[in-house]
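Novice: Structures given as structure tokens follow.
Each reported figure results from applying straightforward, stated rules to the coordinates on display, with no laboratory input. In this text the structure is predicted, and so the values were computed from the model without any measurement. Cβ atoms are built from the backbone, for glycine too; each structure is taken alone.
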Structure P
Amino acid sequence: MTANWYSRDISHPGLGTFQRIRGTDAYVVEQRAAAKMQQWEQQWRRRQEIAVRRASAASRRASVEASRMEADERTVAAEEAVRQVEDLLGDALKVHSAIDFADLQDTSTFSDPVPNQPALRPLPDSPRAVKRDFSPRRVTLWRHIAEWILTDLKPRRLAGEKAERLAMRAADERATEAANSDWRRLCILHSAE
């Protein structure tokens, strides 16, 4: 018994491929032919995408090259324009001028008197820093004896003196800063006049 052979010829004009598919079952031959055509279509699409990308890249390269050439041309033109401007004065001086500038000078005496030099007022003196000497209260003999007997009196007295000294220093710094601020304001007003 001889088996019946089925065949199908398929081709893809874009890829330029041809294949004859043969088999003993007509359904299997059709399925293999459809699968092969689908494979060829995918290959064709990939080739088309690659060709489009290559064309796009070539177009970009050509555009960049054209822009570069245009930039070079503009640079040469700009350099030439700059050179012409730089040479303008020298070229103008080389040409004999019909104008005699010595004749245009006014050598007559000036009729108005020379203006007086403005008098500058001196700036106010800058303030000096306020510093007071701290002199603690005088400690009497009885106070010494009391501090010797009651040991917590002396540390309290020293802490009070330290606090008083710090308060006096802070007040002096505030007074100095206020005086400096007033002096700066006076200098600004003075310079505005």
Structure Q
Amino acid sequence: MKLKTHIAFGLFFGVLFYYFLDFGFELVLITGFAAFLPDFDFTLQNKLGFSGVHRKLCHNIWFMILVSFVVFVLFGSFILSLGIIIGIISHFVADSLTVSGIYWVYPYGKKGKKFHTSGPFSMSDKNHRRRERLIGTVVLTLAGYLFLINEVNIAMISSYGFVGFGIVASLGYVVMNKLDKAIGKVIKSLGL
């Protein structure tokens, strides 16, 4: 999955905690940021020459536990650590939808067997990339909609709710396009 899709998934998972469990909005921002942390192993593989580590080294529960523990020790913040856990799990869920999948408890498990999950999406297939874009837009739209109805305090099933959903769906599409271009520029400028 692409970075923008991971951010959309992270924001969506964060908004679920915000909407249903009444956590603060800072959790949503943290989950959106943390959703791309596991792809650090992609940088290790492509820029630093560590071969074969992508979707293994940082795409497992050990990485999630380590990062959230270090953050908790350094900052003493339960919300920050929880946001990182939720964001990383959202990344794992999104990558589990791809053909390559992930090894949740790497180094244990083998492809197609125990502790490895994969899905139908191939990121090298143009049609699947379009579907990924659609999924990212839908997930971001749902996150925005849940945020809107929580903040404005409108009924989900009402004329205001439907109008709000239409507005948020349009914004979700625009934001995904802008996010795609902005992330592309940042990645290019960082040489990633």
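Novice: Given a value of 23 for relative contact order in percent (Cα under 8 Å, 6 or more apart), point me to the structure among P, Q it was derived from.
Specialist: Q
Novice: If percent of Cα pairs over 31 Å apart comes out at 76 when worked out from the coordinates, which of P, Q was used?
Specialist: The structure behind it is P.
Novice: Please compute distance in nm of label points 7 Å out along Cα→Cβ at positions 41 and 73 for structures P, Q and give me the label with the greatest value.
Specialist: P
Novice: Of the structures labelled P, Q, one was used to calculate FRET efficiency 1/(1 + (r/R0)^6) of positions 121 and 169 (r between Cβ atoms, R0 = 35 Å, to 0.05), giving 0.95. Name it.
Specialist: Traced to structure Q.
Novice: If distance in nm of label points 7 Å out along Cα→Cβ at positions 113 and 145 computes to 8.7, which of P, Q did it come from?
Specialist: The correct label is P.
Novice: Given a value of 9.9 for distance in nm of label points 7 Å out along Cα→Cβ at positions 25 and 177, point me to the structure among P, Q it was derived from.
Specialist: Only structure P yields this read-out.
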